[in-house]
Structure I
Amino acid sequence: MMKIKHLIILILAISLVFTTGCNEQNTDIGMANPFIGGTTGITMEFLEDAPPLDKVHDGGEYPFTAVVKIKNMGESDIEIGDATIKISGIDATDFGTTPALLTQNNDEIIYGTKKNAEGSITEGTIFHLTFPKDSEFNYEGVLVGNHQFPFLATSCYKYENKATAMLCVKEDPLDTGDDSVCEINEIKTTYNSGGPIQILNLKETPRGKTSLAFTFEIHHKGTGEFYELNSLCDSSISTSDRVYVAITTGISGLSCTGLSGEDQNSGFVKLHDGKRTITCTQDVSSASGDYEKIVEIVTQYDYEQKITTNVLVKHAAN
């Protein structure tokens, strides 16, 4: 009799765990993050011994190369030619090369990190560039003693971030009834793709009987510098700290302020201290019923990052 009682208790416990698991799974429906997230675009590093840090000799006695390893950690693809890597910090002629051989572009797509519909993640592309292109460094002069030379690698690449949130659309935006499928007057959960420009604090509010409004903040969260798209990372005042922004709801009658462009829902914007607030108004006079609608915010920009190392060139004894 005791064995039967214990068996019943075990079956009930298993059923409870199974039911709880099913309930937890159901609560996630419609709330899954479509992105991996993060605030990094690409990462860069010099490969070990490329350049060698303390093995180089003067007098043309030690040819070597520098290899920059690039990995796309964010979720935007970098198309062919859209990333430029430059080696600086040295006089190219001192090291037996020319400035033209110290600048290269990517000759293949640098794919971003991806998450598929099942949640599996595919790592981004790892890409290598060897400098000087099709040749070698070689310090041909003669030093008095040993000297360190800085090798600086600077990248400038086009990048894009996407953010999504759910807007609440009502026939009457001022209606606060409890029977509605969604709420207007609240901060919305916002999902961001991986990259240095992020959208935060998207808040929706009613604007009137036939319109609603939403505000959001654009934040720079990366460690590099950002510039106007297609500016080639020009550091002038007119292009620094500028991003291109496009807002889409799929509903006609969207108008946003603070964007310098011909369209009412897209254009360039300059960030101050790494952030900026944008306000949009959405006409909903044609809405039939209450429902949720995805708003997508895309930001595009040129991004610059730098890494550095020191190469010790030793005087070769006679």
Structure II
Amino acid sequence: MAAQTPQTVVERSTLVEVAQLAADVRTEVQKAFYGGPEPIELILTTLVARGHVLLEGVPGIAKTTLVKAFAAALGCSFRRIQFTPDLLPSDITGTYVLQAGTFALREGPIFAQVILADEVNRAPAKTQSALLEAMQERQVTIEGQTRPLEPPFFVLATQNPIEHEGTYPLPEAQVDRFLAKLKMGYPLASDEKEMLRRYASPDQSLQTRRVLEPGTILRVQELADAVHVEDELLDYVIALAQFTRSHRRVALGASPRAALQLVHAAKARALLGGRDFVLPDDVKHLGPSVLSHRVMLSADAELEGMSADAVVREALDRVPYRGRPRG
């Protein structure tokens, strides 16, 4: 039986159109990336929710390939920033230079609509912090002058596990600016075999084509804002966040920003799924990706090998949803 909503906030034909656009993006990205649909789904959801994504995994599992294919499908301007220990903040934002007797801004690579911050944790904290204002405010300040960034401004950062040599842990404030964290592992044998077959003799017809444009992305983001969320679901999100804050093995729980971004992500997932209302399953599905990287464990819990993921999973298992089921 079809779910009943208090009111129709998005036309049915529009929902079908958005679902088709999402399917087109998935199809194009999967021409280049062989790692299952979940990473593509999470990145697309984060884009529609106006967030940013942190991708973590060992080298060589196609993190950069995934980002580049996704950017190609979006049809937005794209720049890659390779983070290294000697990278300076001005190498990201740009600087004023003297030209013909006057100072003119030489824009850094941050002035693009889609940014790949590659191996972001190989740069020290001072350089990583150059992204903070851009990610939160969609603007940069250079020598006292503030300049807006062109929408949709979307950062996809990759990092190697912090146990690897030459890496720096991201500051808590930096991590909190990422709506979602995606942990990427090795592909299934079937996906890896297909990747070997395709890349051993590349077919130019399999290049990712542009299926979206900036204006379309902004329109979909506005539609996600209109997706309906019941008060009981807001209570559920708050209860999940509070569970992490009061957990005896947690030093720092999910922030109010984390709860807000979980709601935004759930609305985006609902829209991409052809619905104009959020279900508890949207929150449960996205909870680990949105909350886990914001939960800091106590020193004792870390020594015992406990993970923030386990805390969030425990919250999802133990916190009940007290709303009425739809359907």
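No value in this document is a laboratory result; all are computed from the given coordinates. Keep in mind that what you see is a predicted model, and the values were worked out from it rather than measured. Cβ atoms are built from the backbone, for glycine too; each structure is taken alone.
So if we calculate distance in nm of label points 7 Å out along Cα→Cβ at positions 36 and 292 for every structure here (I, II), which label has the highest result?
I
Match the computed value 27.5, 98 of Rg and Dmax of the Cα atoms in Å to one of the structures I, II, and report its label.
The read-out comes from structure I.
When helix-only ellipticity at 222 nm (-39500 (n - 2.57) for each DSSP H run of 4 or more, over all residues; to 500) is computed for each of I, II, which one produces -13000?
Working through the options, I get structure II.
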